[in-house]
Structure P
Amino acid sequence: MDIEKIIQSLASKKPVFDLERDFQKSLKQIIKQELPNSQVDTEYNIQTELGSVRVDIRVLDQEKEYFIELKYKPTNLEVRIGDNDLELKHHGAQDLSCYDFLYDVSKLEHIIESRLDSTGYAIFITNDERYWLGTENKDADYYPFRLTDHREITGHMMWQNNIERKGNDRQLPINLSKSYTIRWNKYSDLTSLDPIPTNHAKLKILLITV
């Protein structure tokens, strides 16, 4: 499966989404178009050493499995796509979103270890530049989880402070057995639309292959 080709096709047809499940649905449709003989499941449950876990999309193509986790975290944007007006609100909770994405990467590592001939993809799309610029505050709670462009991530990561405020499902550290480079790339540019969005009109994508 050529994930980069699939993403390019997705961006040409859906340069922006209203919700994460719209992202999931649209990506599933593109995969089926590109791989008509494949089996594509959403919200797929799988057993790992962590127990039963769920992935956003699972693709079975010629006896090879692909597991895909998605994150879509927009900030304020008003845009017209064709005849449809779309108004996106600021998502916030950047610290939790960074943790959740890296947890997805860790989860995919466990899945790939337990499944022969399989590949994992963690995909994050946003128009919020705070994700790719990252925080310069080394005392920030989520500094170990920041998704700053070109950052190398690996090994043990844990909240620096205020763990009790992160929710019961985010209390554990994240451990990555492999090393990855954070690389944000262009997903879509909405400044060519009429009317031109006033701000946050450029979406970027982060793709981690496991």
Structure Q
Amino acid sequence: MSVVARRICSSLTEALDAPASVRVLVIDYNSAEKTAPSGEHYEKFVNLERLILRGLRLGGLPPALGRLRKLKHLELFKCELARFPAFLGKLMKLESLTLHGLDVRVPAGLQLPGLRRLHLVHMGLTKVSNVALGAARLYNLDLSHNDIRTAPPELGKLVGLQFLNLMSNPLSELPTELAKLPKLRTLLLGGTSIATRKASRQAVTLLLPKVRVAWS
């Protein structure tokens, strides 16, 4: 496949020159053109696989985004949103979702079972999102910088999980079910209440002897 047929674009004007050839579209606060696609634009990106929007005033995202049948990766980083894009549940091919610093709540009923990588960072979460608990194929989960006080035992059902970041949450303990995760290799606990107490750190080490745990 030619380079043109798999091109990466960093502006909407460039992308609209040949929208069917665009696989990756990145628009952020460093872009010369800080315009996000409208609904009619998304209809043209029929082969888009990765969409990354950073630091933009979006207001809302058009429902047409939910019709991007080939989209595998979506990142919304510190964008201004008036409401959560409910149509995300229609993105059946989505494997990677990053929501960072958005002032909207993630709906409790949102299900994305095909996700393999989920980052919900600085999202004001008070508990582990159902999006994570319902994604059985997850291998990478980042819930850092939230207000999560309890990690549910259901995390032990994510048997493919390899990387878990719970940094900067007021967690005081972990569920013993984490020991059921055969592939878990990395656990980040810096900035949690667990990290500040020697007895809690020792309990985690005994629970997960083969896991690399970072305390800072």
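Some notes on this structure:
- Among P, Q, structure where Rg/Rh (Cα atoms, Kirkwood Rh) as derived comes to 1.02: Q
- Given 0.7 for distance in nm of label points 7 Å out along Cα→Cβ at positions 39 and 87, calculated: source structure among P, Q: Q
- Value 1.00, calculated as FRET efficiency 1/(1 + (r/R0)^6) of positions 7 and 183 (r between Cβ atoms, R0 = 35 Å, to 0.05), assigned to which of P, Q: P
- Computed 15.6 for mean count of other Cβ atoms within 10 Å over residues 79-86 - originating structure among P, Q: Q
- Mean count of other Cβ atoms within 10 Å over residues 167-174 - structure with the largest value, from P, Q: Q
- Structure (P, Q) behind the derived value -8000 of helix-only ellipticity at 222 nm (-39500 (n - 2.57) for each DSSP H run of 4 or more, over all residues; to 500): P
- Structure from which 19 was derived, relative contact order in percent (Cα under 8 Å, 6 or more apart), options P, Q: P
- Test item: distance in nm of label points 7 Å out along Cα→Cβ at positions 63 and 143 calculated as 3.2, pick one of P, Q: Q
- Origin of the derived value 1.8 (distance in nm of label points 7 Å out along Cα→Cβ at positions 127 and 151; candidates P, Q): Q
- Test item: mean count of other Cβ atoms within 10 Å over residues 55-62 calculated as 18.9, pick one of P, Q: P
We did not get these values from a lab; they are worked out from the coordinates using the rules stated. Model, not experiment: these values are computed from the prediction. Cβ atoms are built from the backbone, for glycine too; each structure is taken alone.
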